[in-house]
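Colleague: These are the structures, in structure tokens.
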Structure I
Amino acid sequence: MDKKILVAGCGRSGVQATNLLLSQGASVLLYDSNENIEKEKVLAQLSSPVEIVTGELTDAVIAQVSECIISPGISLEMPFAVALKEHGIDPLSEIEASYRYEKGQVIGITGTNGKTTTTTLTGEIMRAWKGDELAFTAGNIGIPYSKEVLKTSEESWSTLEISSFQLETATTFHPHISAILNITPDHLDRHHTMDCYASIKMKITMNQTEDDYVVLNYCDPRLRAFGLSGIRPHVLWFSDADEPEEGYFLRDNTLYKKFGGKTEKLMTTDETSLVGRCNYENILAAFAITEAAGVPQDVILNTVRNFKAVSHRIEYTATVNGVRYYDDSKGTNPDAAIQGIRAMTTPTVLIGGGYDKHLSFDEWIEAFDGKVKELILMGVTKDQIAECARAHGFNAIVFVNSMEEAVAEAYKTAEPGDSVLLSPACASWGMFDNFEQRGDIFKELVRKL
């Protein structure tokens, strides 16, 4: 009997991976540990019917399987994943499975924060250069790589946002240009230690050669040490503070690049609608990536100047009674939320809290630096964050039980000239399906004020 490929996870990633495999003639078994999955809804999204198994993965089912493609949201510590490994089957990521069918060049972008903005901007630049038929953007950004990869050709470029969950089970994935934007604490509930988390991020370079490029953050101590350790790809630095001997950097309010002893002005921060140093870092990284790909500088500059903020990342929503509201729902860890605070230039009412990823909030609270006038907290982490804030001398704290209550409280507290910022420093799970839903609800409520 021909063995099947097991696709674990009936969400968007699993469904698209199944459709890719089916299009290539593979025999697929779709699995989800959730016994309450609505199978008919899943089957309606597939190009042809497959068997769907739910609940416990038995030895009898495993005996039918030669390979497993695992969705990124599923931990390798799940009982079924452990059982597969005991049977000699190492689960592979959807990114890894899709890469087998890639015909063109690949840009892979990872890091704790800034991935989505940098990937979207890079993808827009590549599209402006190559056109829609030869430039694709996918990955953790919300469009599965498996949905786009069969469109690729020898002349095409795929720009991919890659998460640590996807890199964890990658083996042959080989981007021509990779980027690691930063490494700060996140997902420690899954990866357990920073050393483990960092090593997984650095796996994006594992198959690169001397003919490839890696773009690294010169201000990140781990990444600077990594880049200077003799890795194979050619290192391109970017920085918003310390100026590298060669690379892309921010000085005052101007972006520069310096190579061969020559410093060249690229643009000023006033020329972009993006706000905050974190976004200037993202622009510098996109410059490094796309110039390495061969994109003419005028194409890059024109795209950056016309680029709008990514949804849910310090996204201006509305001005109500002289108060500006910003959606930074993608600030799902303290370091990302720090960037949101730093981007604010007025007294700020801050909405935070959510799912517990076992992270410390001290540096986030310290970043308030007199700017935050009230902290509105929700979710399972609200007591932990409040305790941390009080330990740092911050006591203007209000607890709420919903986004509706949070927006109402912010509206009551904020005065003309202030800002209201949703930047939770936590994941959304438990109260919302994802950070997008959290941000969308916030924006809808603000627009109703």
Structure II
Amino acid sequence: MTDVFSIQAFQFPKGFLWGSSTAAHQIEGNNIHSSNWHREQERLKADPNYEISSSACNHYNMVEQDIQLLSDLGHQAFRLGVEWARIEPEEGMFLDGEADHYVRELAMLKERGIKTFVTLVHFSVPQWFAEKGDFQKLDNLVYFERYLKYILPRISPYVDFWNVINEFNLGLTEREMTHKFNSVIYHAHGYHLIKQYSNKPVSSAHALVQFYGKRQNDPFDRAVQAYKDAVNHEFFFHAIRTGELVLPSKDAVIDKTIKDTCDFWSINLYTREMVDTRKADTMGDRYAFTKTRMLPMNFYLDEFFPECMVHNLTRLMDKPVYITENGCSCEDDDFRIVYLTEYLCALNEAIKAGVDVRGYLYWSLLDNYEWWTFIPRFGLVDVDRAHDFKRTPKPSAWFYKEIIENNGFHPDILAKYLKEQPRVRELPILK
């Protein structure tokens, strides 16, 4: 077993950047012109108990308060999205007032000295764009480029780091293969357009899941492990490094405009996915002895596996790395303190192994809408949606603040916030 109290002090490099991460649809609320909102309404019609995003965390109307929170908690950087569906709710109709909303938010962050990571597409797109086939069709590039040409000159003076698209790299279905193949091309076009307005570093956030054969000496599990890694991860890294885009069921593309369109690796990293070739879908259950049930629901992040920081990041020695998402969903905040300690210790190991990691953004600042439910609680800050969205920082928020202030970890900090190893308690399954 791991005893978090046995972890010794460690430091991060001078100038290391600390902060938190969010997505617009998950925190802003009432994103009524988006594809996600439309899909939520359709599911609500089929199931009256389905949770929709509704007002989410009401961040859209509480921007100033949330930026004050960031400052109070010592965050040096903040990742946020600009919501295309607000900016262009109908095809060709751009709302200057909505664009100005994001300009004001970014300007307030800059006034507080907080570095900005801006995501241009974080899963949700305008419903009209979805109806045209969204990223499934390369012909739709013209609409994406029109959106960028509108928003980029307005916000670029306030952006320190760019994410063109968030997490397009996962999936094995034919539709998902087309989506990720085309998204690399959309990403490259976005990169070159951004460079017309900004000299700040550009990337797209990559979901770096570790695929792990359940039987590590089994040739079948290891073969599928390697296949999943290639088509979910290596295809993207290879395309950026060489300009060659390769995926099964697609004719390869060699395009020099794709090469070197990431100035840094933007990495969203949580845990591993078990591969079990004795199951038809090859999706394996986690080992029973590693599961930690921290929520009143079955959720895919029920394991602490900080080793993935070292295993995954040591393949990325060629560019600077920023962790743009990493976090723990739990009811008992003590687990979040343990998670931060263990994963940051592992991140430090990756740095010692030679990875040029320059920053870490915790997911998430707030307990947000998790795409279909509010039950998973990732936030450093509690949001009481029943009482005017009152924000209350959790002990983990203050623990993280001291990590930031010290640019590292010391057991004395842990002892202030954690008295004993947390234990799983019986949690009812909520629907």
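Read-outs throughout are calculated quantities, based only on the coordinates presented, and are distinct from any laboratory measurement. Here the structure is a predicted model, which means the values were calculated and not measured. Cβ atoms are built from the backbone, for glycine too; each structure is taken alone.
Colleague: Say we calculate relative contact order in percent (Cα under 8 Å, 6 or more apart) for every structure; which of I, II gives the highest result?
Modeller: Values: I: 11; II: 19.
Evaluating relative contact order in percent (Cα under 8 Å, 6 or more apart) on every structure, the highest lands on II.
Colleague: Who wins on mean count of other Cβ atoms within 10 Å over residues 75-82 among I, II, i.e. which is largest?
Modeller: Values: I: 14.6; II: 24.0.
The maximum falls on structure II.
Colleague: One of I, II was used to compute distance in nm of label points 7 Å out along Cα→Cβ at positions 67 and 419, and the result was 4.7. Which label is that? Working shown, then result.
Modeller: On the way: I: 4.7; II: 3.9.
The correct label is I.
Colleague: Upon calculation of FRET efficiency 1/(1 + (r/R0)^6) of positions 299 and 387 (r between Cβ atoms, R0 = 35 Å, to 0.05) from the atomic coordinates, which of the structures I, II produces 0.10? Please list the in-between numbers first.
Modeller: Values: I: 0.10; II: 0.85.
Among I, II, the structure yielding 0.10 for FRET efficiency 1/(1 + (r/R0)^6) of positions 299 and 387 (r between Cβ atoms, R0 = 35 Å, to 0.05) is I.
Colleague: Of structures I, II, which gives 27, 12, 11 when semi-axes √(5λ) of the Cα gyration tensor in Å, for residues 131-194 alone is computed from the coordinates?
Modeller: I
Colleague: If you don't mind, another one. Tell me which structure, out of I, II, gives 34, 17, 14 once semi-axes √(5λ) of the Cα gyration tensor in Å, for residues 259-402 alone is calculated. Don't skip to the end; give the middle numbers.
Modeller: Details: I: 34, 17, 14; II: 26, 22, 15.
Computed on structure I.
Colleague: For the read-out mean count of other Cβ atoms within 10 Å over residues 211-218, a value of 23.0 was computed from one structure; give its label from I, II. Present the calculation step by step, with values, prior to reporting the outcome.
Modeller: Values: I: 23.0; II: 16.1.
Computing mean count of other Cβ atoms within 10 Å over residues 211-218 on every structure in I, II gives 23.0 only for I.
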